[in-house]
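Values in this text are rule-based calculations from the coordinates and carry no lab data. The structure presented is a predicted model; accordingly, all values stated were derived computationally and were not measured. Cβ atoms are built from the backbone, for glycine too; each structure is taken alone.
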Structure P
Amino acid sequence: MLPEQIGIAIALACFLGLGIFSFFRSAGPVSLVLVLLLTATAALLAGIVVRWERVGQGPFMTQFEVLLSNLFSLSLIYTLLIWRIDRIRPGIPVALWLFVMLSAWALLSRIEPVVLPPTFDHPWLWIHVITGKIFLAFCMTATTLAVVLLSQQLSGKQPLTVTARRHDPVVWRLMAVAFVFHSFMLIAGAVWAHDAWGRYWSWDPLETWSLLTWLSLAIVLHVRLTFRIPLALGWVLAITVFALAFLTFFGVPFGSQAPHKGVM
């Protein structure tokens, strides 16, 4: 096992331990959750550093690298959010099991590096990637809370009470922040594409699915703000947007021979 895989394995142990604990009871004391999440985040950061030193380029190309870097950013941002916002903490068990799945997926991915194309050596790529990771983290955080609220209502444990209405606005504030960062991601990506390949937009698979994700989030936010839809329907829509975003980030890039036409 290579050092970067060891970092993921340590993170997986932290996520899995908390996930199992949360299966039998709550996610545990917040201090314990924060410590183990920070431990996992530090292990993932170490894995990125070791990987970068070993292959001589950033974690942008392979499925293993994308999973590793996104695990780090999701874990870091989520830890900061649950530290500062107590109303999103009910979603911790859902986030933990998502992290477990991503960690296991990364460990099962091929670890061989792929040479970074010259077009990827660009400062706007960093802005594009970072804003995309922030978008995904906020969208994921909103979705974990929406999943818990929806499951409680469907199971009859949590009817539409004051508690549910108190948590619902948090879901949409997080989704609104996610929309802002997704917009910046698209703008930065267009600027990068113009400098790298001489065109702002190519309608390649990744660009098309990113636009679909942005449009779906825009429509869902508009519906939520304009119409008096049931809370449960709003949570379903939020979950649907994250499912589309997840497919865009982790499915499309590796299901297409050329997710960005400039890479061909």
Structure Q
Amino acid sequence: MEPFVALMRRYCIDYTARHDLSVCDDIMVPGYTLHMGTHDLAGRDEFYKPAAAAQFRQFPGLCLTVNEIICSGDRLALRFTEHGASVRHDGAQAAWSGIGLYRWDGQRLLENYVEQDYLARRRQLAEGRPDGVEPPAVAPWDTRSIPGDPAAEDVVRAWLDAGDLTAVTADDGQPPHRLLAPARTEISVLFSAGPRVAFHAVQHGPLADDAPRFADDGEAMLHLAGVVRVQGGEIAGGRVIRDRLGLLRRLDLGHSTEARP
């Protein structure tokens, strides 16, 4: 088995599926850092484990289904669905998508840039109607590392700069509604495994569709992660997860006089 993939198998099965936080000591360095939205949880024991424990308490039967893995050797991207029943919502069920980009030191995980569709989760828990779980990857643990393709990476960088996501599926499986008219895009991580390219980025710009501005400088900020496929010099499909809930919360705070200092 590919060494990085074998490590992620422990991450998904021994740790996440069994809710066994003790496994984190074996698979993560003490300084393990999780980047999600505007949050950076730096420290395996101080910050990451308590956050994971809170998730397991809310969803005591939480499951993780692996939908896709790509690996370049030193980088790995995992597209997944988390699903379970929330004790905070009288047992209401939900299934929500996520994409994480992991880096390791050859033995243990160093960091993860991840986005999860918490807006879809909130909708399902409020309505009491869960979405279906996306199909699992047929053989995720047999994934082999593939050298990167710089030309494919250049295509994705240009596509992100343009800010048009219409070539992919976004969030909860729908065509992506344009949320921003991005003036610029900052790429946190981008790597490829053959023609498939994974990335984490932050878009900056005014809200689309003449929505009211809420940031002092007239710009909004939207975090997103994706795994896309390049063919013939163009984006030929893929999946993007955006931090829509974080954007909505910042919008609410920006319009709330009580929230202003």
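Here distance in nm of label points 7 Å out along Cα→Cβ at positions 48 and 64 was calculated and came to 1.1; which of the structures P, Q was it taken from? Here the read-out was taken from Q. When helix-only ellipticity at 222 nm (-39500 (n - 2.57) for each DSSP H run of 4 or more, over all residues; to 500) is computed across structures P, Q, the figure -6000 traces back to Q. Of the structures labelled P, Q, one was used to calculate semi-axes √(5λ) of the Cα gyration tensor in Å, giving 31, 25, 14. Name it. The value was obtained from structure P.
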